[in-house]
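Coordinate-derived values only; no laboratory data. All values reported here derive from a predicted model rather than from experimental measurement. Cβ atoms are built from the backbone, for glycine too; each structure is taken alone.
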Structure P
Amino acid sequence: MSFITSLLIAIGLAMDAFAVSIGAGTGGQVTDTRSKLRLAFHFGLFQAGMTLIGWLAGTTIQRWITGIDHWVAFGLLTYVGVNMIRSGLSKGDDTKHPNPSKGATMVFLSVATSIDALAVGISLAMLSIPAFYPSVVIGLVTFGLSIFGLLAGGKLGEKFGKRMEILGGVILIGIGLRVLIGDLFF
């Protein structure tokens, strides 16, 4: 597979992680460099890893994953999105916000944004294309776009405050709906 093809696939797969990164950046919990690197690293790692897992699994699990992948992504993104909206609507600044760069929230977001990569890995296996090189490109592109999204989201959050946190939650729910509707109807 050529570099250009791998790059185009990587950009397409990274768009969900990019949008989620913007949403996470608006919340104001991912402010230090270490948190940004941690979240972006996990997004890239999960994208690359899911591509490899999909390739290794090949067609063996395709029939099981295809039936539920959109529901899993929708559920995880909606859960985190609703929490962000609730946090954005809260009156006081003393409410406890879950940090999207730590713990279960980070894992939920990483899995939800990388489920498409599993399908790409399965497709690569079905086409007999080695997956290591595309997986590395996918992981690096996702990492880079996630960092950019976190920085842009942070600037938007500083400028517009809690309204951006609400918008970030709406974006996450919208991505979940897009995945669900796309898989169910198209």
Structure Q
Amino acid sequence: MADRSISDFRAKIRSKQLARTERFEVSFNFSQVKNMKVDGISNTELNNEIILMCEEVQIPGMVVANKEVNLGNWTHYRNSNLGFLGNEINFTFLTDTDWALRRAFEKWISLCVNATSKRVGFPDDVHMDIKVKALDLQDGQTAYWTLKECTPKVLNLIPLSQGTVSIVRNTLIISAAYWESDTIDVELGKQL
């Protein structure tokens, strides 16, 4: 293995951009949710609002399950399964005075479970896909992750205070059954 120096690092970052945490775009597919209508706002306008106002998101992860295999006095670990870390993905959104995104999230949650009757919506009627794109400095897409079969899990509290001067932020936590990316393509029931 060759030794690497600081000049190798400099040459690398001169020829290739580093991925930036602030360069991303998020889009929700509200049209997949049956009866998803927020007064006076189309699903396209809601998605544009998502793209503009998303301040923070997490890229999903993976976990490989291992089993211990004892061979004499030695313990070895063998891969046994794959899991998708997508059961709690946090999204933080800036909020304008229309509260459009907050109202949209409340509507989505009420379609999942009715707040009065506690009737649960069918998964096919309330699940949606959410796409997270990594962007370069010229707004070109460099990588993507599509969260599949997403459902809302938590719409966080929003503190309001006379003693604090700040922008209101909405935090929505969603659950995803699995995810796909430009690196891997995983479909349920499909052998790789």
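Data overview
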item: Of the structures P, Q, the one that -5500 was derived from, the read-out being helix-only ellipticity at 222 nm (-39500 (n - 2.57) for each DSSP H run of 4 or more, over all residues; to 500); result: Q
item: For percent of Cα pairs over 23 Å apart, for residues 51-138 alone computed as 53, the structure of P, Q it came from; result: Q
item: For Rg and Dmax of the Cα atoms in Å, for residues 11-90 alone computed as 21.5, 69, the structure of P, Q it came from; result: Q
item: When distance in nm of label points 7 Å out along Cα→Cβ at positions 19 and 131 is computed for each of P, Q, the largest belongs to; result: P
item: Highest-scoring label, criterion being relative contact order in percent (Cα under 8 Å, 6 or more apart), among P, Q; result: P
item: For distance in nm of label points 7 Å out along Cα→Cβ at positions 35 and 147 computed as 2.4, the structure of P, Q it came from; result: Q
item: Structure with the greatest value (metric distance in nm of label points 7 Å out along Cα→Cβ at positions 27 and 171, set P, Q); result: Q
item: If FRET efficiency 1/(1 + (r/R0)^6) of positions 3 and 123 (r between Cβ atoms, R0 = 30 Å, to 0.05) is computed and equals 0.05, the structure in P, Q; result: Q
item: Ranking P, Q by mean projected area of the Cα convex hull in nm², the structure that comes out highest; result: Q
item: Structure (P, Q) behind the derived value 0.00 of FRET efficiency 1/(1 + (r/R0)^6) of positions 75 and 115 (r between Cβ atoms, R0 = 25 Å, to 0.05); result: Q
